[in-house]
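Readers should treat all values here as calculations from the given coordinates under stated rules, not as data from a laboratory. All of these numbers come straight from a predicted model, not from anything done at the bench. Cβ atoms are built from the backbone, for glycine too; each structure is taken alone.
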Structure P
């Protein structure tokens, strides 16, 4: 059975975003006592795995979705991954602003996919 393009794309983008979020922000907690260039090199290594998932996700998604649709899908997934990361890994409090940002993204998803 073939997995639908949407699920292939979204699944790979979720995994990609997990790596991306750790590459971009994880060093603030786990490497904050190391030199910035050490954190940059480790983040770069983590980002490699992000790209190994993101590139096929976008290539698969491009068979069915426009570039704008892929970008909005990516942004919605990014917020979905970032909020739990910020709260549970970085110990940041939940903010109502996350809800407002999510509602804005729901609007963006609606408008970009409505046609």
Structure Q
């Protein structure tokens, strides 16, 4: 048994979703910084290639997670992780100003986490 499979399902799922979201965020937004001078088709093809790695992590994450979590719980977990990956990406990589709105969005998502997991 590998170390990964001995971890709780939610930890395996969250870990894979974090890695998946790193690829997703670069696929969706990285081209705005790195390929803005190239035709959109070129950026789309590069992004599509990056997105392949997202799916290679996201699909197993959801399959593993679905063994113990509901689809709604998987979706809320995904959204929380998306924001947790996106904010540092936007601030540090894309050089966007940090906004208090990120905090408020995080609080809203924490409410969603509470309601979706409270009956678990």
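Quick notes on this one:
- Origin of the value 2.6, where distance in nm of label points 7 Å out along Cα→Cβ at positions 46 and 78 was derived from one of P, Q: Q
- Structures P, Q, by distance in nm of label points 7 Å out along Cα→Cβ at positions 22 and 62: label with the highest value: P
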